[in-house]
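Some structures to go through are shown next.
Only the coordinates and a few stated rules stand behind these numbers; no lab work does. This one's a predicted model, so the numbers in the text were calculated from it and none came from an experiment. Cβ atoms are built from the backbone, for glycine too; each structure is taken alone.
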Structure P
Amino acid sequence: MNQRISPLWWPFLALSSPVIIPLLFKKNNTFKKNLKRVQKINQTRLEKATLLDLPQLDFLEITILVEWFAKKGFIGDAGVSYIFKTNQGSLLFDVGFGPTRPAFEHNAQKLNFHLNHVDALVISHLHPDHMGGIEAHKKKTVSIPEALMPSKTIPCFLPDKAQAPGFEAKVITGPQILPSGIATTGPLARSLFLLGYTEEQALIANIKGRGLVVFTGCGHPTIDVILNMTCQLSQEKIHAVGGGLHFPVSDGRGNRIGIKFQTIIGTGKPPWQKINNEDLDKTISRLNMADPQKVYLSGHDTCDQSIQRIKQNLVSDTHILKSGETYRF
């Protein structure tokens, strides 16, 4: 299927156009207003950001709990969940689709992981594939399989207002150091056409003798904004960048009923526009400018063609994240 929407849907879309077109027009007005709003908000946040006293960590281990690609015996899914472990503690970054799909709980059992093993939960942004599923997104409530809930209350650091039953919900308002000696960039904004105004935080760790490791959930604010904020928070060299970059250029994950949903919903652009290789090349150029030694790509929101293009054009040693793998810095 070359089209983003199968021709079988076209008669339905034509019949429903009197409803769809006014909705898209209204959505486009909001989108344009948010574009201006986001630019001002992020610029103000960058200007206000000052150096953080990032601790030098002896090591950082990142174990992939949920990703699109997976080792044998693990389940892949179009979501994200990473376990961060340092000499100062550990945290869980995102929970994929949580209890609504089998990957999170299956892979956790395979890794002998439980939320009792971490000091905190961090949610990158409030989208279904990061906070526990579609209902969790609708209700703005982080959702975890009951069997993996911590027996004691630990903090859940959120980039925007949301519920986190069983956790101490804390909304992040700016860059700060979290448990385990890892920092958050604080929320960074993005205007997405169909998903609206979105706040997302990324994580930064300072590894002794190596430099900074920067990890995103989806990278919605763009890698340019995330790395610009990183440079405001630390003068250390960027050693590695990892996580989602959100480039479903030619295809998407989890296609259903003849629709490539990620290529429509996941681009951030209006449905009549496509994300393209020019957009991707800007991100590749920004990563090459940062010159990290290593890059770890998420496949959950980036198509195979884009991954190959990134690998071919990055000067960095590039890896593809897989469920069940552990990466040590």
Structure Q
Amino acid sequence: MKKNIHFILLFGIAINLIACKGKAPEAETVVSDTIPVKLQPISEELAAASIHASGQFTTEDETFLAFKTGGVVQKIFVVEGEAVRKGQVIATLVITEIEAMVEQAKIALEKAERDNKRAENLYKDSVATLEQVQNSRTALSFAQEQFTAAKFNRQYAEIRATQDGFILRKLANDGQIVGPGTPVVQLNGAGNGKWVLKVNVSESDWSRIQKGCSATIATHAGQTSTAMVKTKSEGIDPITGTLWVTLETTGRPLSHLATGLFGSADIMPKEQTKGWKIPFDALLEGNGNSGYVFVTPDGKSAMKAAVNIGSIQENSVWVTSGLEGYDAIIVSGSAYLKEKTPIRIIQ
């Protein structure tokens, strides 16, 4: 019985070995998926790529007004946002101390006049020397100048509006002690329509912008107007670390503006540059000055092309170099592409 069982097991093993030996190994296959992409024709253009920038509206005549001498603020007669007229009294100091200084200077001047008169008479009688007379004259001149300075300080114990405009900020309150030159209010001449848009620009853009360059500016409320570059910075702003230019409207005036409101501008430099205008979505890994796009040299695989960026607009990018020799770029499907990824061009 045991011999029969052993025989059956050996027979089954032999059958399995024969079956395995006769079975051909399956061929290993590798399937590479192709990515469907769309192409957009490109061509080199000769144009002045506009420079897009944003900033804040302000006026060129913003002024911080202060008292010449320190003291206690007696009264501030304006509030923020109030319209003022040139020469209007804005704030006053308690003048008790200032009046005392004027009176002291007046008394000192009267004494100097008496001393000088006495010295002149004594000199005529040959009692006083020439040096004593000269010293009395000097003391008199010094007292006169002190009296003039005291009266001048009394005159500037009040702040008056230097122009028609609006109070932007009130920086002190009644009863507050302020030092000489400490700003009390900020005034601008917005009533004169002297609004400008001050925008920050990169170093490369700043070098391309010149005074007189045309531009288009827009407010967040949807107003637009033509403009021109009026001034440009000659040094880096210590607060923002950037360079800036100011734009003045040349077209229709903009209304309903306030200091600090944001606006945008497209500045057209005078120099002509060669380049390509491509869709914004086609740019990969852009860092402001450079980036990548995908192209296809043979229509079958994708290849990365490094490009230099001239400027970036809302929906497009101006490329200054890197696309020489290509007549089309990949504009869709780029997110799934790598170097030498097989592609299939679709319409």
Structure R
Amino acid sequence: MAPVIIFAIAAAIVALWVVVEYNELTQPLDPGSRARLLVNIPKGAPAGRIGAILAKRGIIRSRDAFIFAIRIEGGDKPLKPGVYELSPAMSPKQVAQTIEAGRVSMDTVTFPEGWTLAQMADLLQHRGMTDRAQFLDIARHGGRTFTAPHGFVAPDDNLEGYLFPDTYRFGQHSEPRMIISEMLANFEDRVVRLHPQVSDWRDRMIVASLVEREARVPSDRPLIAGVIDNRLRIGMRLQIDATVQYCLPEHKARLMYSDLKVDSPYNTYKHKGLPPTPICCPGIPSIEAALAPTASTYLFYVSGPGDKHIFTHTMAEHDAERKKLEAVGYRSAQ
């Protein structure tokens, strides 16, 4: 057989092998599959390790298929960690693009009105969405490093009060700064932009957080905000139990007199004026109450049956209402 013919046959075999190998490396493992698998890509994992994980989970044929896909894409884009929803119906290239773009699997999480940063951090870690310690460190000390989309910057480095309580969608192992940025942007959109007349949010958000923790029925919120403002105006201590609860190591069902002596700038039984920051992240009703408190001459309130507060003008009236409640067996919280 002539050398030319032998060479041609060999070249054809090589070409066929290249085509087969290329198809093996670029085509989906199972084009008709409807399976959707959650795959955790570790932080800092190189392409080879990620390829091995994907092959072991049955997403792609082999480790080499992923490495080949990365090289086709240029190979210079970072591979972002997280939990991804992937399918054997995806080509290695599609899988690589998904991981390079960081399109992680998303899940919903809801933060109720009145939760603290610590409670939010606990839930985020429990759901595997971010690291609790990192989230709290940034949220409590890095507040003014964030600028919301329309320019809002929190008045303090502590973002307690400014991460809006709402339902969000976050991925597994999300960066804390990404979560904080989204929540702060939501506060700007839902609160700040609707009240352009407010030039300084610090005091109003602190009052809103106190109202959030104190009020139990909607109609009481503006009245409680008014009482707080009245006390501030005359230099009277706020003496709000919720501020003491905030600085205690653990929440108590009922405060003792010894608790009221805790040494903290948040203890409004010991210190005049507002606490240094909000004591929780309030919702819209409490924020609205703080922005438009009911004008009155009330200086006191006590919680009664049905969680409704009774408002009074003097300490004598306040004590009389407390005695009435105790006489019928009701033990008020205030």
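Observations
- For Rg/Rh (Cα atoms, Kirkwood Rh), for residues 68-139 alone computed as 1.14, the structure of P, Q, R it came from: R
- At a computed 5, 15, 14, 13, 11, 10, 9, 7, 5, 4, 3, 2, 1, 1, 1, 0, 0 (P(r) over Cα pairs in 10 Å bins from 0, in percent), which of P, Q, R: Q
- At a computed 0.35 (FRET efficiency 1/(1 + (r/R0)^6) of positions 116 and 276 (r between Cβ atoms, R0 = 41 Å, to 0.05)), which of P, Q, R: P
- Relative contact order in percent (Cα under 8 Å, 6 or more apart) derived as 13 - corresponding label from P, Q, R: R
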